[in-house]
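**Student:** Scrolling down, you'll hit the structures one after another.
Please treat every number below as a calculation from the coordinates, not as lab data. Everything numeric in this text was worked out from a predicted model, so none of it was measured. Cβ atoms are built from the backbone, for glycine too; each structure is taken alone.
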Structure P
């Protein structure tokens, strides 16, 4: 996999990347997202939404509201101008439930095409479900459960297991649609949601698996829950809530005026009226299907469309490693050192006696690629700079314990294995096993830095292994001058973590 990724990035570097954009005409918002390039690890360069409420009252009147249409067309004209300004020629435009269901949807589409000067794909509910699931596949490592994409007009549900998708269904349970159909009665909204969800086939085999929540309303619920927990990370993607806790929280939101909720200021005013309806739908899914956990996905239809366009070989690339490798190429003092460190730590782990899962291995590889990205910062702030990039970066295919692992490993690499003071909150996200892996990796990277100065080509000649109850660094005779008391001390720190001695040997 690493060799495939290296070859792919080398090929891409030969040509300047061309930006791509998606314009999503949804039932509640119309959004433009432009990305640096069509790639396995997407990097947004511009993101804007206009809350147009196209789906407002469609259930009652059967028509898109005039004020919503005016706002949407104005937004589309702006997005066309923005894309011209950014030099984005590759633009895909999609429309979803509100336009699909409205009597005047066809007339609106004609005006929208004129405004954006692009063809517009009107997605069916099933197609919307498939693309949302592909978005989750693109951004969550080996998903296993059901994807639920809650928009303003509809809810799409589809089973997903790794890259295998089930048959998607669409239900008229979007926040705006449910609010109108229930005439703003929570009791009636619950009855409508319960009846619709009772027959949803994708939920039949969700018990004990994961429910992947996609859509702005559910992200807002997750953000509110995160703030009320005083959670140590601010990244919404892959935020995990245990089912019992999610059910209790959903019930609280259902029965409390949104403006009275603690920390409601983290949710935009335009989203607040829909929180209770999103909570009702989530609560009914939990009651019916009994998933093990709820995981918020920031990726959905837009990311799914771009993932679908990738060649099959590129789809198989790990997006976490793709993103960390591009960061290394951009910020490291000598790109290529990360690859040396990956191989060097691979060899050490293979003969150290430390067992390692597949997930721990990929996290270690990602940490190696990030090991030198903060070198331009003042020495006293390198750990903080690197940690900020890791904790706040737009990585996908990594859960929050994985982010905490990368952050702590980088801190240990810069400040030593006792350098996690003030990071107790992040520590709570890790098991004892993963915390110890972060300390060992940090100690390894500290030895590697002193031996190589973060330059490629040195580590392949410096073998580190555990033998005869000692962590032994073997240097070739040509590198004898790289040995020092400081290197030995760092080797001893590694040995102490592993319960072994430390020594440096010079090969004859």
Structure Q
């Protein structure tokens, strides 16, 4: 039985819809289960899967699409979906569900933070209502105007409350992972970040190097724009300065407005605790006159933080000699027509970190990307890669067509297969992001695909991958790494290391 039903005028945010399909398929007798809002892009996805979507579907309607072996199984699956959405089955004994903030009595319930995942047009008012109740807010919602963001953040500052977001993708507060964040081991390093994937990478590497994280305070990607002026980054720094569990603070962002960054660094100079800063794409001149410890890669920021806390810099990953040996081995396996490196990324910051490294270390080599950036030429059609092409699959041109790849890997897997139809491809590099709020099995389909490709193709392709995740994440990161390695994928310790290896292969391909 294959059918779609609508829940008219029932909005459910993407965070709440994460992982529902996997839980429903675990019932048995369910071939497929999809829950999404009735946007034009989501309707097209369901139609491509063979579903007939009701003609009266609107963007305000919740679509439930199920393929089951029988009508009884279909009904069972639909009931479970609604129970999950209505929080009737949470897996936590004593869990409480509320329908609005007005139902919460903070004198009895003791909450101190609200995560907001409403449509952008409603998020600002709910955020201010939560702040008025004495709550910090984490705003996952996007499509909040810059004027509204400024208003919320100034309102939060007047009330002494943190406003994380809008469009904040990663957070970790008192050991609780927010949105797409990982469950990183508790420790002495606090992070304030305008980059979600960047913050997660630094935090997970710090854990990998033997320490842990006290908090990750996500600011949202617009916080360092001149109009906002770094309100949340400044507030986050002072929150961590006052936190007895935090010994050192790391600031993470892409390169932003120079005046705002200088203001942030000037305020960091006044803190008693040491501060490490990575403004991806920045150089030594940016840090001149400041006492902040600079870093120029996400991996470098994690290493510097651990060095300052422990007195010893960690060393994990391939040596330069090992990279040279891998390049020599792989180059012997390519056919002459294989010339190019392709990057398939879920994290926008990982995409940019890679392009910055390629630009600096592969002088004169032309890069392409779907992004509009100074580091690469923008491709005319995001569906068609050209030359050395580094793609951010989480960018709007891709997510307008399908869910973000950290929530549903289908888009990324489809793109991998498309890239491998191009006989000029020699190297494919990928990232994977884990955590309780993202897809529960993001690696397996890629490991299976890579193993099949390496077994069946007449030519050789080098697959390089890194996993941004923690030991406590439900996906079991060590098992995922083994799965990739067993499939013939070269697994690296970080995005920076993946890029370093891919860059060396790019240089060898260009010079042969």
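**Student:** Computing mean count of other Cβ atoms within 10 Å over residues 104-111 for each of P, Q, which one ends up highest?
**Tutor:** Sorting by mean count of other Cβ atoms within 10 Å over residues 104-111 in descending order puts P first.
**Student:** Suppose log10 I(q)/I(0) by the Debye sum over Cα atoms at q = 0.11, 0.17 Å⁻¹, for residues 152-367 alone works out to -0.67, -1.21; of P, Q, which structure was it derived from?
**Tutor:** Working: P: -0.67, -1.21; Q: -0.55, -1.19.
Label of the originating structure: P.
**Student:** Quick one: P(r) over Cα pairs in 20 Å bins from 0, in percent came out at 22, 55, 22, 1 when computed from one of P, Q, so which one is it? Walk me through the numbers before you get to the answer.
**Tutor:** On the way: P: 22, 49, 24, 5, 0; Q: 22, 55, 22, 1.
Among P, Q, the structure yielding 22, 55, 22, 1 for P(r) over Cα pairs in 20 Å bins from 0, in percent is Q.
**Student:** Which structure, out of P, Q, was FRET efficiency 1/(1 + (r/R0)^6) of positions 240 and 472 (r between Cβ atoms, R0 = 35 Å, to 0.05) calculated from, if the result is 0.95?
**Tutor:** Q
**Student:** Which one of P, Q has helix-only ellipticity at 222 nm (-39500 (n - 2.57) for each DSSP H run of 4 or more, over all residues; to 500), as calculated from the coordinates, equal to -15500?
**Tutor:** Derived from P, not from the others.
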